[in-house]
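Structures given as structure tokens follow.
Just so it is clear, none of the values below were taken in a lab; they were calculated from the coordinates. Note that the structure is a prediction, hence the values are computed from the model and not measured. Cβ atoms are built from the backbone, for glycine too; each structure is taken alone.
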Structure P
Amino acid sequence: MNTFSVKEAIKHGWNTFKSRPWLFVQAGIFLFLLNFGMNLVQTLLEETGKMNGDVAALIFGLASMVLGIGVSFLISMGETAFFLRAHDKPESVSLKDLWHPHPYWKFLGTSLLAGLMILGGLILLIVPGIIVGLMVTFVGYIVIEEKLGPIDAIKRSMALTKGNRWKLFQLSLALLLLNILGLLALLVGLFVTIPVSFIAMVHAYRALKGEAVEEAVAV
């Protein structure tokens, strides 16, 4: 059974970040602006609806919700593809890798199904939701790489994480604490801790698949 080291995953994330820090900061700024822009458009739609009566408020509210869901998953796909490549080929990853719209519907369906599973588990006294969350940790990576549908991607993630869910919990907790430190550093630290966290999680994914590399490539 393949496994991974929490320490080595975080170390790899840091080493990869150090290899091209400006690129990762640029990616963080770009993603922040995308999300900010999407939230601004949603707010404008909702306020426009409110100013034109109840029916318009409902229509514009639904349009805002659909836009938010659709664009947020598109952004998530780009993030996933970008950090997969950043882990594997840090010397050649670029901002262009943030555009990765395929397979959109499989990614959307898988993410929604996994989210419903986690929600169902959280309703059952929190702990089951955490366990389910650990089981489906890698569904996004799997859909991007293997183009699997929702059921197959979830089964694949469950198989990959089997026997390593406690270690994944430890890694997730360590990364949460790392990002809290980044948040406390006047928010600026998040531009470091978030990419480190993403790459550390990809490293765990690669290790569980037996594909992890030892060190980030220095460029």
Structure Q
Amino acid sequence: MKILVVEDDHHIAQSIKKGLEQERMVVDLAFDGVGGYDLAVDNSYDLIVLDLMLPGLNGLDLCSRLRQNKNHTPILILTARDRLDNKVEGLNCGADDYLTKPFAFEELLARIRALTRRPHTISETIISLEDLSLNLQTFAVKRAGREIKLTSKEFSLLEMLLRHPNQILTKDQITNHVWDYEADVLPNTVEVYIKNLRRKIDAPFKFPLIHTVRGFGYKISKSL
């Protein structure tokens, strides 16, 4: 799961990033409204955590512009503005949820999970294909009843593949979603991680699920 956090308080932003990364999420940060808007437009995110009091472009205007441009990424407003009229204004501009500061990280995480379980993203805690399953809350990965240990990045890559079964994903699509914006990704990084995944979830079993579509990318399906 890839999250964009738009927050001008660097300490809060870095704390959220650290906490979400411990939950196997990929996190990009923006510290002003213009930078946040540009990242939201140029990249694919599963959810945006958005402060309201931002330099350059405030959160309400950012949210409104995204909705006007048909960007339907779930938006969770995270702000110190706690009056009822602030909440109503935030939700009316197109946000999906509203959480006030100070906040408990456990509640933020629960709200993120609730939003990303909605129909426009994914409706289940467990996503699966054939005999392979991935639990988004416990991070357990199993195939044919056997538990498989994955690294954080392997988990994120497998999650992306399972969210798009039978669809070809290019290297650029995978890189943009599995690695954060500032990551130094080498040309063969995706190939290396695909190879590692195949070794763990394909090689020990009767038939492969991860396939290379030469000249295009990769897909997960029962057959090529």
Comparing P, Q, where is Cα Rg over 2.2 N^0.38 Å, for residues 131-170 alone highest? Q
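For distance in nm of label points 7 Å out along Cα→Cβ at positions 19 and 163, which of the structures P, Q scores highest? Provide the component values of the computation, followed by the final result.
Details: P: 2.8; Q: 2.1.
Once distance in nm of label points 7 Å out along Cα→Cβ at positions 19 and 163 is tallied for P, Q, the winner is P.
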When relative contact order in percent (Cα under 8 Å, 6 or more apart) is computed for each of P, Q, which one produces 16? Q
Given 3.9 for distance in nm of label points 7 Å out along Cα→Cβ at positions 91 and 155, calculated: source structure among P, Q: P
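Could you figure out which one of P, Q the value 1.00 for FRET efficiency 1/(1 + (r/R0)^6) of positions 59 and 83 (r between Cβ atoms, R0 = 35 Å, to 0.05) was computed from? Walk me through the numbers before you get to the answer.
Details: P: 0.45; Q: 1.00.
Only structure Q yields this read-out.
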Computing distance in nm of label points 7 Å out along Cα→Cβ at positions 51 and 139 for each of P, Q, the value 2.7 comes from structure Q
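Distance in nm of label points 7 Å out along Cα→Cβ at positions 43 and 147 computed as 4.1: which structure among P, Q?
On the way: P: 4.1; Q: 3.2.
The read-out comes from structure P.
Rank structures P, Q by distance in nm of label points 7 Å out along Cα→Cβ at positions 27 and 187 and report only the one at the top, that is, the highest.
On the way: P: 2.2; Q: 3.3.
With respect to distance in nm of label points 7 Å out along Cα→Cβ at positions 27 and 187, the highest-scoring structure among P, Q is Q.
If helix-only ellipticity at 222 nm (-39500 (n - 2.57) for each DSSP H run of 4 or more, over all residues; to 500) computes to -11500, which of P, Q did it come from? Intermediate results must be reported in sequence, preceding the final value.
Values: P: -26000; Q: -11500.
Among P, Q, the structure yielding -11500 for helix-only ellipticity at 222 nm (-39500 (n - 2.57) for each DSSP H run of 4 or more, over all residues; to 500) is Q.
Can you say which of P, Q returns 0.50 when FRET efficiency 1/(1 + (r/R0)^6) of positions 67 and 107 (r between Cβ atoms, R0 = 25 Å, to 0.05) is computed?
On the way: P: 0.90; Q: 0.50.
It must be structure Q, since only it matches.
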